[in-house]
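Structures follow.
Each reported figure results from applying straightforward, stated rules to the coordinates on display, with no laboratory input. Since the structure is predicted, the reported quantities are computational estimates derived from the model, not experimental observations. Cβ atoms are built from the backbone, for glycine too; each structure is taken alone.
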Structure 1
Amino acid sequence: MLLASGCAYPRRDTLTYAAPKTEGLIQDQPSGLYSIRLIGAEIPPFKGAGLPWDSDGSGPDPFLRLILDGRVIWESPPQEDTNRPEWNITLPRNIFVAPMTKFRIELWDKDTASSDPAGSVVRAGLPENALPNAVARLALDNLGAVSITVSSPTPSKGVGLRFEIHDDGLSVLAVEPFSPAARAGIKPGDLITAIGESRVETVGGDRAASLLSLAADRGAALQVKDSRGRTREAQLDGSYLWLIM
């Protein structure tokens, strides 16, 4: 997919697609990765000091923010005038939560979204009652609650690279952390000069981009030049790409 049209060099991502379904636990899934579904919330009928949520006396227009280590990972759409919002949304990518990751969910009222959250829950690591494939009710500090389901991460297939097409190679811009590219040691700033027997400057950028997307499945080695001009061969494994938010 072309990412930018106004830059000097075309930018693309390697192809990503859903992994074939497997039975049971995937043995090589990384620790700390989860798929999370945000189900809904329970909100007290009044906010602090017994005041109504909105000036006209109506209920709140709540939405959720999931925050990991201070970074907003995802924000839900608001639900209008309800104390029992339901989202039932599985996040589009996995999340990574290490034991000391600051896991935070904030509940906001759309009409007061510039002030303090209407309720929040904060944990170090994944909440202890978030058991696999079971609904976990997380108590908020406003006497409300948020319900989530945590399950095994979702695998994908692909190389996991974003790059620019140059005449002499594919310049790496970003690497997915849990990807064949990352496991092969490829880093931003590297220049991929050949895929298998095909040199980028010979086959052209478009053809090279297509070959790179297929390199993991085909077992094609990459010729990689780092920022210091050192050249090496990188072999992509054919295992999973674990996309994270």
Structure 2
Amino acid sequence: MIEEIQRMMDGYLDWLKERTGLKEMGEWVEITAPLLDRHNDYLQIYVRKENGHYVLTDDGHTLNDLDLSGCSLDSPKRQDLLNLTLRGFGVEKTGSALSVRATQETFALKKHSLLQAMLGVNDLFYVASPHVASLFYEDVLNWLNASEIRYVSRVKFTGKTGYDHLFDFVIPRSKAKPERILKPISNPDRASAMDMVFAWLDTKEARPPQSVAYAILNDSSKTVREDVMEAFRNYQVVPILWSKRDSVSSELAS
């Protein structure tokens, strides 16, 4: 089983490397990663050398795009969620830009952290319509509280590759059930599925043997495709449609 998981992880890392593009832009280098945002565009970050270190930034794209889409982050609660997410990846916010500093030794890890933070912020604040006031993360949080499901929020695990992965909720082991790890996904698609799958495969060996991962999928505004559901199942992540969340309430509360 370990060999099978290792092959899948190696294949995913090879896929990332083969499909990552570089473009020189003056003193900056643009890196295009094969990870998709909510518009199905590839994520892009920019790197330059500064005083013996490397500065990596999204040039403000993530937060500016949300603002232009009608998702304001000016409330204290949303600012707290944003800052909590960024701290989990060691990413700073300067104005509207998300950025990290790296050395040659930490470059790969810092690049991964910045990309994961961009995906995390994008998904955390994803709204189907500018008129939707609530966040999916808040909806899941309220459901857990109402269902009396105990949890620890915003937990970061370090995976086998050395990369950090942030999971939104962890339900501790009980006498009846093993540890359960939950990640709400506001805009479930193939890219977000594979992102979580990699995070889970990378951290699975470091967790207790019976731990189970759940993806809570927002199907409030659109149907989740079956190939997305199947991608989770194939890699030992349990997909839970938001519309059917009550079917697992007792299981998670146990």
Structure 3
Amino acid sequence: MSGHSKWSTIKRKKGAQDAKRSQLFAKLLRAVEVAAREGGPSVEGNMTLASAVDKARESSVPWDNIERAIKRGSGAEAGAARYDEALYEGYGPGGVAILVEALTDNRNRTGQEVRHAFTHGGGNLGEQGSVAWMFNRRGLVEVEKSTAPTEERILEIIVEAGADDLTDAGEQWEIVTEPETLRPVRQALEQAGVPVASADLTMLPQSTVPIGADKAASVLRLIESLEELEDVQAVHANFDIPDEVLAEVG
């Protein structure tokens, strides 16, 4: 499990502050709206929409809000802004590769904000293609060991559902899938009574960059400053910070 995945797990456990909750809801609903616009309003027939809806529900976004976002995206309800997907690539302290996914109605504004965050955080924004090749689009499911059955039982469930890999990630099991099998794997686990901590389409790094205590805090500050930008949907990075250092700076 990459250090970035570990850090995401730590943040999820800490919980979102109320001040950031409305911003999170807005981002999640924007992703639902764009997915419905691009691939249609059927959750069963639109893999990206299914993932966006599941992620919104995990964060307790009201179902009425999700339904309205789907309707706006599909043109069934007025008030839809035109959001475009944008991908930004760059490097952080220690040579960490960073991939930023955004949904924006103003590429100039978003590009300037992302560039400023990189520069202020001790990194630099790169050219298109400079970083993306280091990542693969995959499904990632996390199951807490404290609520999970045996490893053999989990393997039995996920292999039958089409998962690719199961990794021991400390307090969690990390399950990697192809994008199209993310939802079937999640559903198979839930139908078997296995609670799912998170399930998301993500970009997994092909390799990681070890980061020590001297640069860990600055790397995490840059990641968080990018994540807090209004138009940014997800930030992916290939850092690997030791658990004891993550615990200290986190």
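Looking across 1, 2, 3, the calculation of helix-only ellipticity at 222 nm (-39500 (n - 2.57) for each DSSP H run of 4 or more, over all residues; to 500) that yields -14500 traces back to 3. Given a value of 1.4 for distance in nm of label points 7 Å out along Cα→Cβ at positions 53 and 109, calculated from one of 1, 2, 3, which structure does it belong to? Value 1.4 for distance in nm of label points 7 Å out along Cα→Cβ at positions 53 and 109 corresponds to 2 out of 1, 2, 3. Using relative contact order in percent (Cα under 8 Å, 6 or more apart) as the calculated read-out, with 13 as its value, let me know the right label among 1, 2, 3. Attributed to the structure labelled 2.
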